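Visitor: Next up: some structures, all given as structure tokens.
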Structure I
Amino acid sequence: MNLNLRNAIIHNVSGNSQTQLEDTIVDAIQSGEEKMLPGLGVLFEVIWQNSSEDEKKEMLTTLENGLK
């Protein structure tokens, strides 16, 4: 992914409230548009980088269960 795209996505949501972030995520998922996937990936990257090891394990368990 182009670093400029990553920075643009982060810039666009920086300072957003939890409600605004949730709306962004829900809208991206509900739209089902492929062009939204990079943005969701960047948001997940931020979550991952700012999570503890226990939180990462919990996310991986949730992901694994969701893919069964």
Structure II
Amino acid sequence: MLKLKVEEMSCGHCVKAVTEAANTVPDVDKVEVDLEGGLVTVTGNADSAAVISAISEAGYPAQKVA
């Protein structure tokens, strides 16, 4: 499981865009977005750098939460 802090999410469109971006990465099984907390949880065996890159390229800066 990968937990990310994702900035600049403010609405349902943002949630959809982040979810779709993460789902483009191979081996992502599920994406859960906590809009209020600015957190995204990704389950599966996806490469974390690839998930972060995909979300960031969609316009939402992302970083791994320790």
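Visitor: Can you rank I, II by distance in nm of label points 7 Å out along Cα→Cβ at positions 22 and 46 and just name the one with the largest value? Walk me through the numbers before you get to the answer.
Guide: Working: I: 1.7; II: 0.7.
Largest one: structure I.
Visitor: If helix-only ellipticity at 222 nm (-39500 (n - 2.57) for each DSSP H run of 4 or more, over all residues; to 500) comes out at -10000 when worked out from the coordinates, which of I, II was used? Walk me through the numbers before you get to the answer.
Guide: Numbers: I: -24000; II: -10000.
The value was obtained from structure II.
Visitor: Taking Cα extents along the principal axes in Å from the coordinates of each of I, II, which one would give 27, 23, 18?
Guide: Details: I: 30, 27, 26; II: 27, 23, 18.
Source structure: II.
Values in this text are rule-based calculations from the coordinates and carry no lab data. Keep in mind it's a predicted model, so treat the numbers as computed, not measured. Cβ atoms are built from the backbone, for glycine too; each structure is taken alone.
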